[in-house]
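Colleague: As structure tokens, here come the structures.
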Structure I
């Protein structure tokens, strides 16, 4: 079965960002640097950068990321957010607090007009997130 997974481009902070996401979301992180693939055309000073990182969490999330070497144009991610939604309020609250640490809250994780809870933030790496607790079904 196919899957749809966020892939985040970083300038030179992919390792720190992916380790941060692992500390917040849990799971197994696999990181490959350009050093393992020296024919990728990066400068020797960039061999330590992340060519590909993949975080697989116990909740089934897959988040991927990489650094952008200098010979490629890096564009700051914009116009898209990583979204997490579900029914486990305690988990969503924990993830919210973790992702917000060192970042900026755009909309607090509170009760919106449609019920449940919803919030938006930009994390310390400039990545936008939306978290949503599903509203309880109407009786």
Structure II
């Protein structure tokens, strides 16, 4: 069963704020990554490549946890627990969209070394539970 994101969290996600995504390592320990993000309805999207640890962890175990924190009010935050799905479809387009949102430039302009990146994927998170404070 999926959970709806509160309106305050949606408004934060629509701004250029970093979120922290937690995945499960092969040994069961947590792995955390700050990422650029966008929202599609009640789903959270981010981009990564197939050679990154977070992608490998999600491919093996799709359970994730996300922290969204308002930089203007750091005591207001949400932890979003859910599952992630990945697809290569739209990967290059999403990283360009996110790069423009966060840096004002397409990704290849922001990070010229990215031409050697591994295949890009879109990670789409569906919330199962939302907990936190002040949202």
Structure III
């Protein structure tokens, strides 16, 4: 039996969870958080959506197969770890790029570390959803 209260509340809660997961992903660069906890929070939002609306509806809302999300995340994490090797540094060393740097300001700093965190986020999101969707479809 579908509950209209649960399905309506789930839409709001899932949106909040996904926004909070991205916040935790970006916050983890300098403070506690990061790709792992952000991926867990994002996956919990889609799990809640699957409980309220069914697995097939959650898969449609995700718009990509969770296995593909995990594979892309693994590729992003591995690539971001190998980029410093192109500059003669050790693997997984931090490399910074300053966008829009002028003589007066350093510009906007961006690092390969955030790309690694994004890869971890996608791996955790895809792996958890693959497991949960497979278990839920068995029931």
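Each reported figure results from applying straightforward, stated rules to the coordinates on display, with no laboratory input. Model, not experiment: these values are computed from the prediction. Cβ atoms are built from the backbone, for glycine too; each structure is taken alone.
Colleague: Given a computed value of 12.6 for mean count of other Cβ atoms within 10 Å over residues 77-84, which structure among I, II, III does it belong to?
Modeller: Label of the source structure: I.
Colleague: Suppose you compute Cα Rg over 2.2 N^0.38 Å for every structure in I, II, III: which one lands on 1.17?
Modeller: Answer by label: I.
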